[in-house]
1. Cα Rg over 2.2 N^0.38 Å, for residues 19-90 alone computed as 1.19: which structure among 1, 2?
2. Could you tell me which structure in 1, 2 was used to calculate Rg and Dmax of the Cα atoms in Å as 15.3, 48?
3. Compute relative contact order in percent (Cα under 8 Å, 6 or more apart) for each of 1, 2 and report the one that scores greatest.
4. Thinking of 1, 2, which structure, once helix-only ellipticity at 222 nm (-39500 (n - 2.57) for each DSSP H run of 4 or more, over all residues; to 500) is computed, gives back -19000?
5. Could you tell me which structure in 1, 2 was used to calculate mean count of other Cβ atoms within 10 Å over residues 35-42 as 14.6?
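Rule-based calculations on the coordinates, nothing more; no lab input. Not measured: the values here are computed from a predicted model. Cβ atoms are built from the backbone, for glycine too; each structure is taken alone.
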Structure 1
Amino acid sequence: ARAGEDSFHLGCLKACAYILVGYNFSPYELKTVLMHLLTAIPVECWSQSYFVQRMEDILHYLHCCVEEKRLDHFPIGNKAVPAEIILPWEFRVSVPPSLFQRVARDPDRHEQALYETEMLRDRFKTLLTSGK
């Protein structure tokens, strides 16, 4: 099933994409973070009343992945992928590739990515308080 254009998690993704402008994280990395959280946080907690908490969760998860220098590809090797998503057996049992290999290999990129996750958190707080 596809999410509707007005689905809450899609709104979170759009809000994150907005605050990501000018930073070195790709939309795909952001979608991957969101997919990991969609399988970890109960569906009833993905509604408008939880917007700030979900955005904070997304930014926190991204920061933790940068700290660990690892963001696992979502469907490959992920035991939390819902059964409704049919994947070849090889995908389910493979070791997931990290989307943050560039961060793991380069200390300068790692430092920059850590800095940027802090800036993203600050940017989100500024948007909440000032709307800009």
Structure 2
Amino acid sequence: MIVTKEDIMNLIFHKCFYGVAIGETKSKVVSLFGEPIHFEPQRKNREILLYDGINIYLYNSLVMEVSIDFSKSSSFKLKDNISIHSLINILDDQCIEYKIELNEEEEYDFISFNSIQVGFLDNKLSYIWLS
């Protein structure tokens, strides 16, 4: 599946990725993405549906968190590179407060805002965590 800049902006600003949003039901996730590659049932902690590079965390069958690691996915590929600077410009234009964590080479740089963490590796968007 090719992921566009518009898909990423929808994910970041509306917390929705290909129809899966925070608060969505497990049955909707499975209807959109199919059966997960791996599944960890809910016991004392949350339930986890693992897809190729996408982890969906549920509690009481509702989506609570989503993480996407584009560097580990063979199914989801970014069509457009989104750099850390382009995201900063977008957040500034939208007057959204954010925190930047810059790390050493070969480690992720992160921008955090509105319960979202976006990771960049070599100035390319590589990772997104929403809750």
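1. 1
2. Among 1, 2, the structure yielding 15.3, 48 for Rg and Dmax of the Cα atoms in Å is 1.
3. Comparing 1, 2, the top value of relative contact order in percent (Cα under 8 Å, 6 or more apart) belongs to 1.
4. Going label by label, the one that fits is 1.
5. This figure was derived from 1.
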